[in-house]
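Below are structures written as structure tokens.
Quick note: the coordinates plus some simple rules give every number you see, no bench work behind them. What you see is a predicted model, and the numbers here were worked out from it, not measured in a lab. Cβ atoms are built from the backbone, for glycine too; each structure is taken alone.
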Structure I
Amino acid sequence: MKLDYDAKHGYLESVLEHLEMPASSQMLVFSKTSFQRSLLGPRTPRALYFNDDVYVGFVHGGPVLEIATIDSKQGTVFYTLTQEKSAKPRFKLQTDDCLQCHQSSVTRDIPGLLMRSVYPDMDGEPILPAGTFVSTDRSPLSQRWGGWYVTGASGRQHHMGNTVCEDEDHADQTDFSRGSNVTSLAKKVDTAPYLRGTSDIVALMVLEHQQNMHNLLSQAAHDVRLAVRDSRELNKALGEPIDQFSESTLHRIQSTCEPVVKGLLFSHEARLTDLVKGTSEFAREFAARGPMDGKGRSLRQFDLNRRLFKYPCSYLIYSEQFDGLPAEAKKYIYRRLWEILNGDDTTGAYAHLIDEDRAAILAILWDTKKDLPAYWKPQAADSRTKPKTQLK
């Protein structure tokens, strides 16, 4: 592809265009939590953009664009693109700088994504003695977006965005309520150097869910490949059938795939108590991407009153990363989804799914997900002979 360069944003706009990444996904983070940290602060935030598979970071005046991609085999892979005009601009694979933060116990010790909420001082430096929060869709809003700008309404639900901590010794006592329900950043930062004047609250909430799901899928792919490899080597040594799985192997597959099932179905998602509303076209553009079932329903449709999505099943079930999971992982996940959505498992982790949710998700997936097993057929769902979660 040919990348176009402009003096204001370098290759940013061209990269977003080629990746079909909406500028409305823009979020601004001012905490010094990037390897370009010396250029960051409340007056000079870093802009982040994303679609289902790629993340792009832009620092005004920074030497590089930061890119994270989700590879169906390798998980998260990091690149940079020099922000100097070149006849042949190239993406450079990063295996050092990015992994200093993006491979740790937080990312389950494999390369992954990380979204943090911090107590930022006046310069955007995290006040680490006060603690930090890792943000997912399970996080209460009161712990989200410290060190981020946030535009949008959240009603009586307060968050940590748009605020710096003036008293470093008592950062955790900062009044963050004043940073909520901000619809314009004009009084806080000059947004002219960026593509938008917004840091949309809905985009932030989608990002929290998405990056965590990417990590869960990467972990499952990694662990299941190892479990299958170990099992085959052991079977070969013992003279057993090569694809026969022991109880130990089945347990390894279950232990890494069950968190994926919980993530897909928004288990323990933080409940909303007031309507959330963004300040850009992000929500409309995101929802319009579908796919839609025969009744016009989609897993991308928002709720934003009680929870993030109207139908609590992740749209990342359509992603290349999900489709690229090892066969043994997909087999487990599909059977567990079918059991839960048919009401065979209504335990605590899935008690939030009412009958209408389960039925709608089943129907949407049957209409829109083309590689479902045969037992997902509507007539199979009416049968009392239901398959059990088993890989043997």
Structure II
Amino acid sequence: MRLRQENTRNITKHNIKTDKMLYKNTFHTENLSQYTFLVTGGAGFIGSNIVEYLLNYNAGKVKVLDNFSTGLRQNIDDFINKPNFEIIEDDITNINACRKACEDVDYVIHQAALGSVPRSIKDPITTNLNNVNGFLNMLIAAREAKVKRFVYASSSSVYGDSNILPKKEEYTGKPLSPYAVSKITNELYANVFYKNYGIEVIGLRYFNVFGPRQNPKGPYAAVIPLFFEKILKNLPPQIDGDGEQTRDFTFIENAVQANIKAIFCKNKNAVGNVFNIAFGSATSINKLFEMICSIANKQIKAEHRAARLGDIRQSLADINKACEILDYKPLIDVKEGLKISFEWYKNNILNFN
């Protein structure tokens, strides 16, 4: 059972269609029609997949707060005319917009952030404004609205210079980038709001999430969509450093599962806690490129360039805590996720131009 990728038909420029990329796996037992959900950053890669899941399972209402600075309108085109969907085009740095978005909301799934380690090194002020100030605004708005639970996206970047493998939640190192600092700050603020105000918060430390809808364009695009774009155009991609750095690549459906299960988790140990969300296997960038070439049936040689500042050398998650407390069960491994993603990018890559 997996997220089904069907052939896409009638694709037009700037109108990305997933042909109702249905989730066959169900990650909840509750009747979603009785609840209102707010997904911040819901036009983004991860956020729009969460929105799709909620709408596919007849959520009472799904609200999206997004300023479209990194999110794409085409990611939510299929949802716009649904009666239980609402888009609020505004910014989490605007406290009043956050308050408006949280009105009558049961659950907040906070995905809005300015991602990318290199971008944060180049512009730490904007990263802090969005990821720290914006996060605090959302916590305040959620507390005032008395939401039932607040699930938020953290990052594996919080492990910084720690050499401990696999990465366990209780052992973090010193941060290597402003982005990592912002995510650590999110976790600290969440814990303070839990202890002082009783708001039910759960943090999810994502490890290199990938899959359909991930944008290959822009100076801060992630490695997998970049590889797909280059290979589909028969161009050599660039690999930072020697390519032997490893990552715990996590297919998007696994991340969606974690969010849904965190929202409805009844284990009291989940609240006020943070969890690694990954598959639990390490893949080098060189091996990743080899796998993608094999799936695409291409023979292309990558070009190596200087290593990136702020990059973690090795990354592998211990997911036992999430499995035990959240009942998280990642279902799609890297290879299967790449196959699903490749079929999607074949049909959609031109729409990102």
Structure III
Amino acid sequence: MRLQDFELERYFARYEFEAPYLLCCSDCETATIKDVLDLEGGRTVDLFLDQRLGYTESAGSTGLRSQIAALYRKVGTGDILVTSGAEEAIFIFMNTALSRGDHVIVQYPCYQSLFDVARWVGCEVSKWEVKEENQWELDLDFLAKNIRENTRAIVINSPHNPTGGLISRGKLDRIVDLARGKGILLFSDEVYRFLEYDESERPEAACDLYENAVSLGVMSKAFGLAGLRIGWIATPNSQVFERMAAFKDYTSICNSAPSEFLAALALKHRHRLIERNLGIIRENLTMLDGFFARHAELFHWHRPKAGPVAFPGIYWDGDVEHFCADLVNAKGVLLAPGSYFGCEGSSHFRIGFGRKDMPECLAKLEEYIKEKPR
């Protein structure tokens, strides 16, 4: 079996650098190199310019891994493997932890690689679907009933892409209990962690709750530094860690030295970046509430609980892909149809609101709605 084309990424390859109004992006407002260096000031610029451009430690520099470890309660520097973005981490985990004939349960809809790489490896994949009529909440009874003797991994994502859902601490504890009872690996995509609108609702990282959990993080989302291409996994499972570290020798081998320097610096001052991005998200979300209230006859809107994305639906003559295609061609506004998250026939689309230019993008969408007969 061959890997299927990554439909969302092919979609972005076609439009992302051509469309002027990106209203579907999943990252937060980015920063310049100068912005990151200015977080500390002093001799930071000189230290950056003196950074040697040789090979780096395969697992990531000690300085960067210690900053990442500070995001967690129990795991330490030696439990962190730095990767080239989150995608490399997903690919390596699926290829080292899973084997042909294994069964995997995946929260759904989701980022395509969270289920398609497992399928490519030869696994049976059960889609653990969240639905709008259930407020995008996970059904724990489904999980309990679908665990098999050959279930090797459970894959979750919280805060959730594309719905903006959030797994409560109580539900996460129950998921951990079910996984622990059968010795199942728990792969927890936490790339939007720290973007909960109410900090009191943030559950602990899975790797701090369960000895067989793997938590996924990245600089792209909450920190808005996608161009660094720095991601990581945190896990107390030494066997999973070692297998992933060895497999990385066949992929990126090591990471970019300038990127590791900037990532460590950004994480040292992470609270400033998170506070800024949460401010943008909250302001934009209030604007979206008003927009969807004005157009309730056209859209169904379930307010997200965390993160910079949501998954509204549309009542439209024709499918949502046609709507999105016509919108980008007519007004240059890019949305992401639900089909790119595996929701064939769905009326949903992903909208992103983590960037400062969202009001301008939203105004163009509203302009299109007013002009377009339905």
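For which of the structures I, II, III does the calculation of mean count of other Cβ atoms within 10 Å over residues 198-205 return 22.8? Mind dumping the intermediate values first?
Values: I: 27.8; II: 22.8; III: 14.2.
Considering all the candidates, the number was obtained from II.
Given a value of 1.04 for Cα Rg over 2.2 N^0.38 Å, point me to the structure among I, II, III it was derived from.
Label of the source structure: I.
Looking just at distance in nm of label points 7 Å out along Cα→Cβ at positions 126 and 286, which of the labels I, II, III belongs to the structure with the highest value?
Of structures I, II, III, the maximum of distance in nm of label points 7 Å out along Cα→Cβ at positions 126 and 286 occurs in III.
Relative contact order in percent (Cα under 8 Å, 6 or more apart) was computed and gave 14; which structure, I, II, III, did it come from?
I
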